[in-house]
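A.B. asks: These are the structures, in structure tokens.
Quick note: the coordinates plus some simple rules give every number you see, no bench work behind them. Just so it is clear, the model here is predicted, and its values are computed rather than measured. Cβ atoms are built from the backbone, for glycine too; each structure is taken alone.
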Structure I
Amino acid sequence: MSRILLLEEVMKSELIVELFQKFEEACYLNNEIECWSARDLQGLLGYSEWRNFLNVIEKAKTACVNTGIPVPDHFVDANKMVPLGSGAERTIDDIALTRYACYLIAQNGDPSKNEIAFAQTYFAVQTRKQEIIERRLLDVDRITARDRLSRSEKKLSGIIYERGVDDKGFAIIRSRGDQALFGGYSTLEMKKKLAIPENRPLADFLPTLTIKAKDFATELTSHNVIEKDLSGENAISNEHVENNRAVRKILLERGVKPESLPPEEDVRKVQRKLESDEKKLLKDVKKKK
């Protein structure tokens, strides 16, 4: 590489570092949401005139509409105080922008500008990071819900065992509960419907909402078996069916048919993936130390 090309690469690297720092410093929190001032972003993205930058913002708003996302959620009209030469201040129009709004503006900016080229990469990466974090939170929520259901079912099994119901009876009670929750589909039929292996628990492949629905119905049954002093397979089974029907009614009233929801990834695989990510994170932390 020639000295000229090497110098250009060094200057480019320095520019990236400088732009990165400026973007980070320009960010502020508004009700715990990361925001940027459009007036500040205008300079950071290399636009000298506000009217030209407004054209880019309008294109970004159109892109936001085309994705089905409400514009007011990411572009909020605001005011900004700027100093005058006399030491006084005056108010000018401004727009509070979320990270996603900045990303859309960068995507619709002039790519020949070094600042725009950097911003396109910067906001794409940061937006992707946010998506990964949100996905992880959803995975953790699902795993937690599945663990809670397992504990609820174990609790119910222990309660009804003392009331004359063995493991076989508990399996029947649980299956009848599923049939009530899933609109007539038995546990086995739901497995076939969702292409789940027969030797695996149905709940391992259900979405978080359905897992929580099953957990709620199970907790209701545990509570009512004690409160109503129920004994025997038939009485407890009928109670469990009624509780699942009640939970199903709530879901239907909110427009949710549990038997129609698509299956999710095997919760065991999700658990292994999260554990693997945690191990990698720990390794990275140790390396930095």
Structure II
Amino acid sequence: MLLRLVQQVEVPAREAGLLASVEVTEGQMVEEGQLLAQIDDNQARWEEEQVNLDVQIARVNAANEVNLSFARKSVDVARAELRRAEQSNLSFAKSVSESEMDRLRLVVERSVLAVEQAEHEQTIAGLTLQARESMARSAQERVERHKLPAPFSGIVVQIKRQRGEWVTPGEAVVRVVRIDRLRAEGYLSASDARPDLQGRPVRLRVDLPDGPGTIFPGKITFVDPEIDPVNAQTRIWVEVENTDLRLRPGMRASMKLDELTRPPTRSPKPQRDGES
């Protein structure tokens, strides 16, 4: 069996721009999320600042209820004035002319419409705030896209672009591989490839420079359902933890089948005399 990488990735640029810095070196261990490289983001940050200012303005406008409060108060005043005029006519016939009554009714209607307009403007201000906040999140995301974080914990094996170079979206900048878990790939006789092998624990034997025949625990993660008709073998994968980093991709390993206990076979039931 041959030890191979389980996970590797060439971390790409997500935005076009000048590579402002490379924060790691080849051979360096990195943690998931650690900054590997940074693309110049000055323009993106300026745009983010402008959008954040727009959000603040929109938030102030959305919270401003002065016009709505004034419009509602105007309705109360206009209705009160109309009621006084109507009361006056009840007490003293025609003390307020019809033209004046029409004007007062018009003032009430105009005040009601002013309230509706103020409420409409308040709704628009709230929607504008939501739109500005969405734009702010998009601007913040664009700033983050200028960073190249490690997708998982591993080791940097190649720096493909240097500080000062221009990169484009999708262009690989840093190659990271995971070595704290490796996969042993090999072949197994079809007669031993039982369906219940997947998920079973096994032990791998690896000849290390400082320890020939060192045993490492592993687990079968894949048994190919297809059988090679030429050699009657099937592929098998065994994943092994490599927390002390003693194993390296490319090393050879062996797995003894006696680690995989077969289910006991049932002996035939003895027959008694007279039974057929």
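A.B. asks: Out of I, II, which has the highest value for distance in nm of label points 7 Å out along Cα→Cβ at positions 33 and 209? Working shown, then result.
C.D. replies: Values: I: 2.4; II: 3.6.
Greatest value across I, II: structure II.
A.B. asks: Among the shown structures I, II, from which was the value 30 of relative contact order in percent (Cα under 8 Å, 6 or more apart) calculated? Could you put the intermediate results ahead of the total?
C.D. replies: Numbers: I: 14; II: 30.
Structure of origin is II.
A.B. asks: Further question: Any idea which of I, II comes out highest on Rg/Rh (Cα atoms, Kirkwood Rh)? Walk me through the numbers on the way to the answer.
C.D. replies: Details: I: 1.18; II: 1.44.
For this comparison of Rg/Rh (Cα atoms, Kirkwood Rh), the top structure is II.
A.B. asks: Also: Identify the structure, out of I, II, from whose coordinates helix-only ellipticity at 222 nm (-39500 (n - 2.57) for each DSSP H run of 4 or more, over all residues; to 500) was calculated to give -22500. Mind showing how you got there, number by number?
C.D. replies: Values: I: -22500; II: -12500.
Answer by label: I.
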